[in-house]
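Quick note: the coordinates plus some simple rules give every number you see, no bench work behind them. What you are looking at is a predicted structure, and each value in this text was computed from that prediction instead of being measured. Cβ atoms are built from the backbone, for glycine too; each structure is taken alone.
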Structure I
Amino acid sequence: MAQNGNAAPAAASSTQGSDADIVVTALKRDTRLQETPIAISAVSAQTIANSGVQNIADLHSQVPGLSFVDGGPSSRRVVIRGIQATGEPTVGVYYDETPVTGTVGASNDAGGSTPELRLFDVDRVEALRGPQGTLYGSGSMGGTLRIIYKKPEYRLAADFDGTMSATQHGAPNQEMNGMINLPIVDQKIALRVVGFFKRNGGYIDNTWLNVKNINAEESYGGRAILRIQPVEAWTIDAAVYYNNSSTDTPSWLLESGKYKTDARTRQVVRDEVKLYSLTSTYDFGPVTATGVVSYMQRSLVSQSDTSRYIQGTNNLATYNRLCATSCSDQFGVPITSFAQYQAFVAGQSTSSLYPQQDLDALTAELRLSSSGHGPLNWTVGGFYSKRTTDVANPQLNVNPGSGYVIPSQIDTIRFIHDELKQVAAFGELSLDITSRLNVTGGIRYFKYDKDVVGHTDVPSILVGARITPPTALSSSEDGTVVKANVSYKITPDIMFYAEAAQGFRPGGVNQVLGLDTALTPYRSDSLWNYEAGFKTAWLGRTLILNLDAFRIDWSNIQITQRTPNGAFSYIGNASAARVQGIEFEGSLQPVHGLNLNANATYMTAKLTEDVLPANLATASSGLKGNRIPYVPKFTMGGSAQYTWPLTDSFDGVIRADYSHSGGYYSDFRPTYVYTRYIDGYDLVNARVGIERSGDWGAYIFVNNLFDSVAITRASSSAIGVGLTSVTSARPRTIGLNLRKSF
């Protein structure tokens, strides 16, 4: 859902043409959107400006089949076509030519913390639905999301965008975005610099700590892209991206009341992302060579409340279970009586897990592509990546008055070093058999190596063991994925296409205390996607109607499981799942100035076999027929915008955006004690304004017009003693947005 601002380039007029004419590079070469024979959506700079998109989570109403498991900033999982699971990402996210990934954490869940850079001064966003494994690799088994920023130009230009708004039930919000484009050497060197600052006021009250609007969020950052063209055929882009954000987790407890929590501690999240990239493109005429090298650093710190769980162990039954032999062996302190045990637990009763994660990721790709002229087009390339994550996960005592951790009071600490290396070679060949019939085939060879070293010092209050010595575990695999596509132009404006493609995701090893050794490793998962669709344009291309149907067979699906005590999660392999559905998107321009857009997806996503053998199954294990968590059966989105002349120089604009999500479960087995059902929701945003095309604009907007309590995520666990923590859409927000171009 769009948040509190309408961050967009000031120069973007609301007058909007058809996005079908956008040129995309999803196939690693230029093609027009409506002529690209795959399931792809593109969101133009104008649409991003007009709808107030700020980050990738705001795109869900613009793209069929796109959704998010939304835990708030720095804790979002991108999902396309229902391919939703813990572990490595199932959707590849690219900023320009650079793939990004989250941190693995203590549970190997790199896909659950997708980096989110600011979507200001964006050229377009491309959403490729279905596996893109041949061209984009292991992170793209469900699809690929590509954010393409505007590049430097050889002219002087600047944009400013500012927003002030107020959120119902909460505090005010402020936001500023700016861009300056500097020509340094005409037609040779140019620089484009973007900066931003945002402060979203909180709207959740902590009744235990007596803090109102505790979930205030602040972020700042920017990017700089230097373009050098030594000769006309050679382009070099050197870029730096930076994003720094801090917030208190925007979750609240259902049991405490709407937008309220009684967490005993703060739940702070601090996230810093640095991304450096160098892209070189040389046009040899019939062949274009592209080389990309990028390096990402990320530091992520989060805090979660464990107080209730610790307090719940202060009883005789737990004492007898944990201290059946010797409590001193378990805790490392002399405990010889229940009274001493009670005193020990009381000393840790207000505490937090405080994981600190540092990620370094290096990626490189070299590819050659044909020019796109003639019946034969091809792309070949090689890929390398190395990602290293270091995790320190302490349990710290907390100041009971402020809720902040006391760094010097460490109850326990756990260390994990995780390293993933991937290499690949890929190729894709496309042949126009006739002027109407095209066939395409692709293949990718991949190899990965995963190494994990862990050392854990955890008291048995949590898992019943104190120390584990350093343990090294490894996994590796190689293989191939393939793709076959055929398309036929029935008329110049009607195209049919069909495709079969594979996707894959690396496996790994669990570092969880007390886990059965048979569950320590988990295998890679893979899928086959079969789809067919039509792309059509009518009435002089003022009406666009696209429809596709797909079926996905998913093998060895990686899913979240819980240890028998419910305290920790780990990754296991289910046998199989199937996702099948229909996607629709369309646009209509019935009269000049009026633009109507709609998209919808209906799909079912279910296990086709039980998750684990009976001897290893727990109460959380999924069963045949269970729905994949966080996957709604039906979603839809739409917008209506009308722009009309007020005078010779000024236009009026009015717009409404709508999105709907059906309900879904938080876990596989509906009867599991910690599974929650999340109701469907509807969201409406509206905007009215006045603008002078290419110069300035002023807009009044209302996001979440009907103040819906739209819960997007719910979780429950033994750590939270069965209470339900939820994340929801921001309440009704009313504001003023001003834009100016220079």
Structure II
Amino acid sequence: MTEHPSIVNHPTVDQWIQFTDEGRVIVHTGKVDIGQRISTALAIIAAEELDVDYERIDVKPAQTGTAPDEGYTASSMSMQQSGTAIRLASATARRHLLGLAGRLLDADPLELRVEDGVVHCPGHKDKISYWSLAADRPFGIPVDQAVSIKDPGTHVWIGRPVIAKGMIDIVAGKTLFVHDMTLPGMLHARPVRPPCYTAKLTDLDKATVRQLSDDGISVVRDGSFVAVASADEFAAVKAAERIAAAASWTLTSKLPTGDLYDALVSNVRLSRPVTTGGIPVDESVPPLAEPPAEATVTLKWRFEKPYLMHGAIGPSAACALYDEGRLRVYTHSQGIYPLREALAEALQIAPQMVHVVFMPGAGCYGHNGADDAAFDAALIATMIPGRPVLLKWTRDDEHAWEPYGSAMVCELRGSLNSAGRIVDWSHESYGDTFIMGRPAAGRTGSPASKLLSSKFRAVPLEKTPPQPAMGPHVGIHRNLEPLYTLSNPRLVKHLVRGLPLRTSALRTLGAFANVVAIESFMDQLADAAGISPVELRLHHLADNRARHVIQLLADRMETDLSNSPPSRGQGMAFARYKNSAAYCAVGVELEISEKASVRLLHAWIVADAGEVVDPSGLTAQLEGGFIQAASWSLYESVSYDSQGITSRDWESYPIIRFDNVPEVRTLLVDRPGEPFLGAGEAVGGPAGGAIANAIYRASGLRLSQMPFDSHRIRSTALSE
């Protein structure tokens, strides 16, 4: 039996489950709820295995010292990690409590029944509750990884619609976001950013600083890091504007402004071949050989994706208090324990003296400005000890300073034989790091050096150049290996040096570009073979679950599109995220206007995520992922010049609006009893691929560079 990593690191029931004397059950998790409803799914799992009402379950927000350390809430692993751990812990707790109840009721535990935490033996009057057995008392037992879990046929809560945890408070306006915090004696702070990554502060007008100080506003500085703090928030905003005008900066270098995609394929790079299982090896890259003799058709394809923002609808924020050598930080970071280590290192404080508490912020998938804002707040708090500091970034800060998802180039070559089978496959992906930018131990460079402001302090921490990620389906090479059955595919990842912008984790990592490129190419190969895109995919799939979602999608689209006008284009795409998480097939119908803009009309999502715990939550995850991928595909691209980022607002960095969100029909393939499969990132690549293929069917134009906006459509049409 493979040991579960979360249980190995946190082996006792008490680290996961607790009964209180108020008749509640507290569930502990190391994962944070960023709007993806993971708290709801975990509560359902606990309610099911414990046989208690879902409304009794409270999922405790993660904080260091009490929550299990489960690393980051990332990589669509929350259900597989925390969900499975809580299921095993709950089942172990239930078995233990039934053993205690059996002795008190003089009954065989196997004959006992539980209704909402009350244990009884059929035919007997006596009852006893879980809370009388365990309230505010430790279990003192390990989680049994081999414990029997409930038969899916007896499920009461799993798969049942519920009101999401916290939803009522959100609707009623009672939810407290980190931005809304109010603490006694609190100061409001704003950072004053340099104009560019490479700027150094050379002068700060002393008269302005003195005037602000006379007005009760603190101006703090550490090298080129500057911030203001005031008891009045508006005063802090205006003070930041005055300091920005009073600061003089020198650019030590300029950003490179040559063709980004040429740089991706021509700059110095670290290249690794990727083998079966999506695993890179530290070997020389094999040269691209001639197509095999049996090849009758050989195609080449190059796809280009720009830098992308996380685009959180609210800027990053954090609150920090430094008092008597202890630091307390409230943050919407997705990794409270890695952040604690990074803060401790940066500020030279013992980790046990740093307490990090998760608070809700604007939802985001990946590494945006949350960790950086937490460090900003903590750094200011250490300069103004004893006063809580609530720091907020502006929209300009968020757009210009968050770490982006890397631009990528994907180069593919494939050959068909006379039977329409793929007999040759090469795929090379070029990009910057997707994971080494996060402030976590065990990655290239110190965690503290990954925090934005550490670069601007008087004693700066320069980042170590990242090394290639070598785990299976990580970073650039996520989903580089297709699930399709291909003989001896040539797969290569290139970690490129000398690129202009700061990058880190963004939803799907490299999978979005890789899957869009693969699925666009599969359609091109299908056309060359003279068969349908569905048929080509099924010919090259041995995985029956993959075949099932594709066939379900094809059947649903055929039914729904029986009367579709010929001017519209339809496309489909498929992937299994990381080749180990959820299966997802996506279909799209769209039309292209006379102004060359894409209008999304209908979308279909078919997903197999194993056993479905929270159908509404899973559906929301998939449909939200589709909308974000559609926005990436049609609208988004970070712009910059030699002086810095130029896309600093929603006008210069447009995202999808409600008027182009299509009607989405989602079909969940439920597999009771099967392991949970991560689904939060499964739809992104297939959504982008389906849009690309639908644009081709509507226009005859195979767009090779995102975003697929009117400019790209016109320029492609003129070049053909």
Structure III
Amino acid sequence: MSESNQRYIGQARPRIDGPKKLSGEARYAADHHLPDMTYAYGVFSTIASGRINDIDTSAAEAMPGVIDIFHHDRFPSLHRSPDNFANGTKVDEPRLPFEDDRIYYAGQFVAMVVAESFEQARAAAYEVQVSYRPDTPITRLEEALEQHKPTPDEGSRHERGNPDSAWKKAPQRIEAVYNTAMETHNPMEMHASTAAWDGQSGRLVLYESTQGVVFTRNTIARMFGLLQDKVEVKAPFIGSGFGGKLFVWPHAVAACAATRSLGRPVQLMVPRAQMFTTTGHRPATRQTLKLATDADGRLQAVIHDSVNSTSMLADVPELCGRCTKSLYACDNLRVSHATVPMNCGTPTAMRAPGAAPGLFALESAMDEMAEAVGMDPVAFRLRNYTERDGSQDLPFSSIHLKQALEEGARRFGWEKRTAKPGSMRDGDEILGWGVAACNWEALKVDAKAQVTLQADDRVLVSCATQDIGTGTYTVIAQGAAEALGVPIESIDVELGDSRYIYGPLSGGSWVTASILPAVAQAARAAVEELKGYAIARGGPFESRKKDDLSFENGALGVKGGEMLSVAEILQARRLANAVGEASTSGELGKAYSYRSFGAHFVEVRWDPGISRLRVSHVLSAIDVGKVVNPRTAANQVEGAVAMGLGMALFEHTEFDQASGLPVNNDYAEYLVPSHADFPDMEVMFLHYPDYNFTSEGARGVGEIGTTGLAGAVANAIYHATGKRIRDIPIRLEQLMVDDLAATG
């Protein structure tokens, strides 16, 4: 179907799940209160390294309502689950809960109290006495680098040409080190598990705040030695996740073990403070960038070496060079990644993993290089524009970075920018304008969908993917309405239950591109089944062949003749429905490299008299192919920009160096942008469908907006203040230091 004929794809539609959320009808993992339910509360380590010496539970056991207390000396034996992404099994922390007496990080689960009420469980947990044999923890990346040699991640290393030699020979060179702080996901909905074991049927039901009901089901089944059809995971609504809810964490395993041991439902919610320790984070990074150009400003060498913090339990590299290796034209390039362990929880994916910190460093360095060669930052990026992925030696399936830079600059008014730092003023405020490219892989994975045409003329679409707040319910409804030609109001969508037909993880910005082709094919399959009913004996078109019939606007009939509704056809055969299923592959063609591109333009205002910095305007020019729903897509970019602002100016998980405990483990002290901090925001989609990628031409939009934003902010701050800050989050005292020295 041509774009001009599309009625629903490409339309700005409100979220179909919005009324349920506004009315309170939507229920999240901790909103389920099952008959005879119990409540669990964790006991968490107060040291960051060492061993448990003793756990005294006597006082807690004597408290009202306490049912049981689990710890490493009293916990069921479980199996390990292999990390096998292809088979849909993965844990984020490669250690069973309460596995032994070892402590690897502060805030680690060391015990769990189960009681008749949440309040009783929490009160008793505070009375569990744990004594330790502590070791000296490593709590900062700097300490880790002093005490450990980084472990290289050879699989992600990329090198082409001779970057070291080219860098040394080039007439213009820069070298700089950039540091990014540890960040914590902190979705509004805390991690929670409500688990119920049925001993008679041997069946486990788990309401879990997860970005992957299928992965969670498969992993839990492996760990408990159950068949997959004996485990059901439900997550119809999730209060966001940002990557921290992709895979299984210890609390979910502990809740499932407790319900099987006790024979009663168990609900366990992770407290906000422990979401800073036990459910992942974006690691701290240190990145060394070396760029070199010829006299005309063309890149001759790019070297991007990064090292990040990880836990004592697993090497988890943050792939900061994942965009560097292909974003600009350069024949001599190297990216490398390494990890060093410290006493913290295991890091995991956080919105645009690798790319978000990596493009802060690269795009800051690109601005520094542009200044070194005397070029405008936009012009310098255009000078090094490429339409081929140098890391794969393939053309991009669709690339419009040039248009993003040029059209974004035009809309932003970039031609009014003066090059000298501090030269643009508005009253007492100094204006700074910065730019950065943004970039993310275009990904898709295997997906299935089921479409049911019902006898009441409604359509049901079901799939075991989930909507984590991104608008998946709505875009699936749009896809089904488009394929069938029926009003979107007649579409019902069921997601977030592992019983449904297979659906992908909600991560990597791949759900829309993966699921929409399956929905369209399943819709066509349902129509084919309906045609079969219509031409069978007793059907309204029994003398016809399938090819004689057409399905238009929700009705089936002879082309150019009588049309009957789905309800009329099914009722004529006394049938309840016509069902279609489809499966689509995530395999991409080998002729192209698939990525999304864009550019952020940022204005900051710096008032040196009162030391006030604010980001006043952001324009994001984004190319993600065909935009299925401009309204929800713009929401995604706006949210991503908010996270980018947090990375640039606010967010930093800080640890007490002696205890290893996070000291800002709540919303009051872990700063995130508020409404007052949010700038005037403009999202500009370029609308170039990528039919080399999918039949719908759409790529994912969830993560690209976070990438590059911190770099654009840092570049704008430099333009306003003349201070090049290479460590984020950028703090006011870094901007005030010269003024303080002058008045000291």
> Given a computed value of 83, 80, 38 for Cα extents along the principal axes in Å, for residues 46-349 alone, which structure among I, II, III does it belong to?
Replying inline: II
> mean count of other Cβ atoms within 10 Å over residues 358-365 computed as 22.4: which structure among I, II, III?
Replying inline: II
